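Enquirer: The following blocks contain the structures, represented as C-alpha cells.
Every number here is computed from the coordinates shown, using simple stated rules; none is lab data. Note that this is a predicted model, so its numbers are computed, not measured. Cβ atoms are built from the backbone, for glycine too; each structure is taken alone.
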Structure 1
Amino acid sequence: MIQMRQWGIEEGNLRMKRLWKLLGQLVILALLVNVLIELLSRKSLTGLFHYIIGSPLVFLLNTLLILTPFLMTFFTRRKVFLASIVVLSELTMGIANGILLVFRTTPFTASDLGLFKYAVSLLTLYLTWWQIMLMIAAFVAAGVFCVILWRKAPVEQEKIHVTESVCVAAVSMTVIWGSLNLAMLSGIVALHFGNIGQAYEDYGFAYCFANSAFNTGIEKPEVYDSEAVAVLEKKDFVPANPYSLKEHTTPNIIMVQLESFFDPTLWENHTLEKDPIPFYRFLMKNFPSGYLSVPSVGAGTANTEFECITGMNLDFFGPGEYPYKTVLQKTVCESMAFDMKNLGYKTHAIHNNEATFYDRHKVFAQLGFDSFTPIEYMYDTERNPTGWCRDKVLVGEIEKTLDSSLGQDFIYTISVQGHGKYPSFEYYCEQIHEMDTFVKSLVWMLKQRKEPTVLVLYGDHLPGFEWTQEEMKNRSLFQTEYVIWNNLDLPNQKMDVEAYQLTSHVLNLLDIHEGTMARFHQRHLDRGDTSTESYLDAMKILEYDILYGDQEVYGGNMPYHATKLEFGITPIIQRTTLHQTDQIIVFGEQFNAYSKICVDGKAVDTPYYQEGRLIAPNVPYKEGEVITVQQIGRDKVSLGTARKGAGAR
C-alpha cells in the first residue's frame, strides 16, 4: 500500500513537471507570436527592436496576455491542434491590424469586429480583385489546414487530470492578472487613451486590443449622486433661454459634416500649385471659423458625428469605442436634434451613403431625428472613380428637406465623396475641390431662399495618409477646420473648439441656450476654462448620468423617447401591378435603383427600373401572392415599403 502511494505521488509529480514544461513551451510560443504581431504593426525591424528594448516590461505584459488563451490547452488532449488554432487566430488579428494601418492611422480595435459586414462591402474600394482573391485563398487554406490538423495532429492518450491542470492554469492566470493590474496601477500602461494610435505604439497590440474589448462605456465617476448633479447644474449651466419660436425669427440650422475634408496646404510637404478649396477658404476668412479638434484621424466618421450631435466627449468611453454600435443601440440620448425639437424645429438627417452604415438607420431614432434620407432614397446620384457618391446631390436633398415643412428645420448632413482609399494625394485634392464646388452651390441655393439660415461646415477627420504631426503647420493630426456661413450678420469670431463643443458654440452665437450639454459647454466657453480638470470631471458626470446613471439631471426620468424615423422626404408610391407569365411589372412614383419588387415580403431580382416602373423578369406569379415595393440597400436590409396609391392591389 505504501509503495503504491509512493508510486502515485511520483506519477503526480511527473505529470506536474510535464505541465510546467508545457507552460514554458507556450510562453515561448506566445513570445514569438507577440514579436510577429508587433512587427506587422510597426512594419520595421528597427521599430520592433526599439519597442522591445525601450519597453521590456510592456513587451512582457503583452506576451502574458497573448499566453492567456493558450492556457486552454491544459484541458484538452488535442493540445497541438488547439495551440495551432490560437496562433492562427492571434496572427490573423495582427495581420488585420497591419492591413488597416495601411489604409488608416487608427489601429484594429474590438469595435471593428462590429463593423465587419461594412468592411466586407468596402473591400473592392480598398483592395484589388487579385488581393481579394488572395485573401479568400488564404482563408480557404487556413480552413483546410485546420481540418487536416484536426485529423493528423497528435492526440494524447493519457486522460486529462483536472486537478493538476487547474493548479497550473490558476497559477498562470494569477501571475497574468497580477501583472496586468500592477502595470496599470504603476502607470506602465494606461487605462484610457488620448491618442489610440500612439497608445498601440506605446503599450502594444495585445494590451490595447484587450482594453478596447473589455473597457467600454463610461466608468462611474468617483463622486456621483443626486447632490453632485444638483451642484453641477447650479454652477456649471447657463440659464435656460426663455426662447419663443415665431415664424422667420429663428434660422434654419444646417450642419454638413464633410468626409475627410481639410485644408491640404496645412501639410507642409505638399506641392500644390493651385488652391483646391478656394471657396471654403473665402468662407473661413469672412465668417466665424476656426480649428475643430476631432476624436479620430483617417477613419471614425461616426465618432466625430456623435460628438457634434450629442455634445459628449468620447475620451470618457472605451478605447476605439463607437457609441453608435454600443450604448445607442438601445439607449436614447439627448442631442442637438432633441434640443431643436423642444424649440419647435423639424429635425432631419441626410447621408449620401447606405443607411445601415454604422447602424444610422437605428441610431438616428435614438438621437431624435424625424426623418432620414440615405442614398436609398436619392435620385440622379453620380459616383466618383473610387465608387463613392458625389456630394453635389446633397444640394437638392437639402432643398427638398427645407421645402418639406412650413417652420424652421434642423438638418444634419453627412457627406461621403471624400472617402478613401485614395490612389494619390492629387486624386484626394481633386475630390475635395469638387466638394468645395458643392459647398459653393449649397451656399448659393441657400442665399436665393432668403430664409434666416445658419450653415455649419466642417471636416470629420484628416484623410488616411501616412502623415506625422510634425509635418503639419498646426502640429496636429486631430484638427480639421469649421466655418459658420450665415445671413444673420453674426460676428466674424475666430475660435478653436472641440467637436463636442461645436453645436454649443453655434447656439451661443445665436443666443439660444437650450439643452443639457449645450448649456453646460456654453457656461465654460464663456468662462474660457475648457482646459481645466474641473470642466472635464463635470462633463464626465453629466455624460455618465445621461447614458448610464440615474438621469438625475432630468429629475430621475428621461424626458426623451426614440422617434418613429421616416425614411426619405418624397413618398414612394406603388400603384398598378401587372402579372405576366414570366415577369412582374409595378407602376408607381419615385422609384430608383434601390426599389425592389417583393413577393410575400421577399425581394426578387429587379434589374430594370424607371422612376415610374419596375420590372422583375423570370418571376412567375402565383394567385394570392402579395406584391410590394421596398427600398433595400446592398446589405439586403429593407428600410421601408412604398405607399399604396390609386390602382394598387
Structure 2
Amino acid sequence: MRTILKLTSLLTLFLLTNLFADAQVVLPPFFNCNMVLQQGIPIPVWGWASPGEKVSVTFNNKTVTTKTAKDGKWRVTLAAMNYGGPYNMVVKGKNLRTIENILIGEVWVCSGQSNMEFNLSSAIRAEDEIAASNYPEIRLFTVKKRIAQTPQENLEEGEWWNCSPISSSHFSAVAYFFGRELYLKLKVPIGLINTSWGGTVAETWTSPEAIANNPDFAPMLENLKKIDLKEYSKSVEKELRDRVGEYSTTDQGIKDNEPIWAAAAFDDQGWKTMPLPGYIENNGLQGVDGIIWFRKNIELDASLAGKSATLELAKINDSDVTYVNGVKVGNTELKAEAKRSYTVPAGILKAGKNNITVRVEDIGGNGGIYGDPKEMRLKTENTSLALAGDWKYRIGVLKINATLGPNSYPTLLYNGMISPLIPYGIKGAIWYQGEGNAGRAFQYRRVFSDMIKDWRKQWNQGDFPFLFVQLANFMKADSLPAESTWAELREAQTMTLSLPKTGMASAIDIGDAVDIHPKDKQTVGKRLALSALNVAYHQNVENLGPVFKQMKIIENKVEITFDHVSKGLVSKDKYGYVKGFTVAGADHKFYWAKAVLTGTNTIVVTATEVTAPVAVRYGWANNPDDLCLYNSESLPADPFRTDKWRGITELK
C-alpha cells in the first residue's frame, strides 16, 4: 500500500509539473473575486506554478515576491490590514491573475452536519428572508462535498458570491443568519465559508494526526491507510466475510413464510451472544446492515402462566417483528427512536422456559436494540423481569454497503473539506453537529473537544473562537422521567465550554418533535452571534442562558443556584410554574418535581415521592418540550444533571 501511495504522489507531482509547464499560476478557488480576507492578522496567500518560478503578489500597493518549491507550491504572507475594500490583487508569474472586489473583514468557517447544511430556502419565512438578503458586504463560499483518504491541498472547485437573493437561497441558513446578525451589529464585511455534510459524525471532521492518538479510532485509521479505493467494494465484502462468515441475501430465519427462528423449541445452541441493549456496531458487527435475529430464554414460575403481560424492549433501530413463544406480539417499522412496548396476550406465557425472539432490520448506520437497560423488561400486574444482558443472535440477511461514505472511516471529511482551507485566515468557526454522535454521547466528550483543539493546531492561529449549537429538542416527549442519549450529548456539549474561547447557542426550545431539522434557524443564528459578540469581539453581552452552578440540600428540598441569569431568572409559563425538573433519592429513581423561583438566581425543587433528595435534573430528555426557565435576556436555561451516575452511553 505504501508503494501505491508513493506512486500516486509521484503521479500527482508529475501531473502538476506538466500542468505548470505552461507557466500558469494556479490559486485555490477561494482566492478569487469577491473574497473576504481576515482583518487584523497576517494574510497567507498560496498556490502553484512551475518549480523555481518567481511569483509576486501585489495587494494594497505593496508587492511580495517568492519562488516556488520543487513541488511547484508557493506561499507569501501579506501584512495585516484593517477593515475595508474593495481591493484588487494581482498574482504574477510568467502569467498574470487579477482578483477583483476583495474585502477585508471577518471570516468564519461554518461546519457540521445537516442542520448546518440546511438551506435558507427551507427555513421559516424563507420567501421573505431570501427577498431581503441583499447584503453585498456579506460574501458566501460553499465547499463542494468530498471525501479523501489523505489530507488534500486544494479544493476541486468553488467561488465567492455577493450575498443576494440569487445566492442566498441555497446557502446554509444558520450561517447566513449568523453572518447577517454580525454584519448588522458590527457593520464590517463578513465572509462565510460553508463546509458541511448531513448525517456526519465528528470524527470524520478530525485530522489523521488527532485520530491517530485516539484509541477508539486509531485502528480504523490504520485500515483506511491500507485501502485501495478502486478495490474498496471488494475489500469491504471480503473483510465482512472474514469477520462474520458467509451470508445470505434472503432471510434464513423464515422458511415458507414461517418464522422458524422464532419457534419456542428452535435450537439456537450454535448462535453467538451479545449484551443488550447496545448497538450491534459496538458488539462485533461493525459495518453490518440487514436482518439480525435475537433470542432470549427466560424462566417463569407457575403463578405467571397464562397471564397477560407487557414486553418492553427499549428502542430498536430501525424496524422489528417481536415474538413470544413463537407467537407474534408486535412490530414497528422504521421508527428508530420509538420505544418498543408490546402486549403479550393471555395464554401465551407458560410455567418454566419461555422464549422471546426479535427480528431486527437495520437499514443503515447504527442498528440493533439500544437504549436504557431498565426499559428492557417483561411486566405483569405484580412483577417485572429484567431482560437486559446476554442475548443469542444470528444474522439472517447481511447487506453490504460497499460505497465509501463520509462516516465509513474517521478523518475523511477533514481530508477533503477542511485541510484544503488551511491556512486561510479566519476569525473563528461555528459548528452545528452532534445528532450523528448521540448514541455515543459519553465518547463525544473527548471526540468533540479533541476536534476543536485539532483544528486550532492545524490552522496555527492560536485559540480562535469556536462556537457551537447545542442539540434542539426532538422526538416524542416522555410522559415519565427517562434516560436520554440526546440529553447526554447536550451534557457533553456543555462540558466543552471548559475549552478557552468557546461559546454555545442553545436550541432546546426551538426544536420540532417530528423533524430533526427544525426550521427556525433565525434564532439559532442570533444566539450564535451573541456568542461571537461575547467571545470573539469582547462585547459585554450575555450569550448563555442560566447555567447550573451549585445545589444545596435542605431536608426534603434542594436549592439550585444558577450563573448567567443576567438581571434574574424568568419563568415564561403563563401561570408562573417552572417545569422540567426531576428529583431522585439514593435509589436513582427520578420523579417530576415542583420548582419555585426563590431569588434572582435560585430555585427550590421538591418532589413528594422523594423525602431524602440526592440528585436533580433539568430538561433531561430527548424532547423536554415544556421548558420555561430563561434569564432576563430570553435565553433558555441549559439542561443539566447534578448526579454523576453512569449514563446509558458510557462504556462499561
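Enquirer: For which of the structures 1, 2 does the calculation of FRET efficiency 1/(1 + (r/R0)^6) of positions 259 and 507 (r between Cβ atoms, R0 = 25 Å, to 0.05) return 0.05? Intermediate results must be reported in sequence, preceding the final value.
Expert: Values: 1: 0.55; 2: 0.05.
This value belongs to structure 2.
Enquirer: Then there's this: helix-only ellipticity at 222 nm (-39500 (n - 2.57) for each DSSP H run of 4 or more, over all residues; to 500) computed as -5000: which structure among 1, 2?
Expert: Values: 1: -14000; 2: -5000.
Clearly, the read-out refers to 2.
Enquirer: Thinking of 1, 2, which structure, once mean projected area of the Cα convex hull in nm² is computed, gives back 32.4? Let's see the in-between values first.
Expert: Details: 1: 37.8; 2: 32.4.
It must be structure 2, since only it matches.
Enquirer: Still on this model: Using relative contact order in percent (Cα under 8 Å, 6 or more apart), single out the structure from 1, 2 with the greatest value.
Expert: 1
Enquirer: Work out the source of 12.0 here, i.e. which of 1, 2 gives that when mean count of other Cβ atoms within 10 Å over residues 131-138 is computed. Mind showing how you got there, number by number?
Expert: Working: 1: 12.0; 2: 16.8.
Answer by label: 1.
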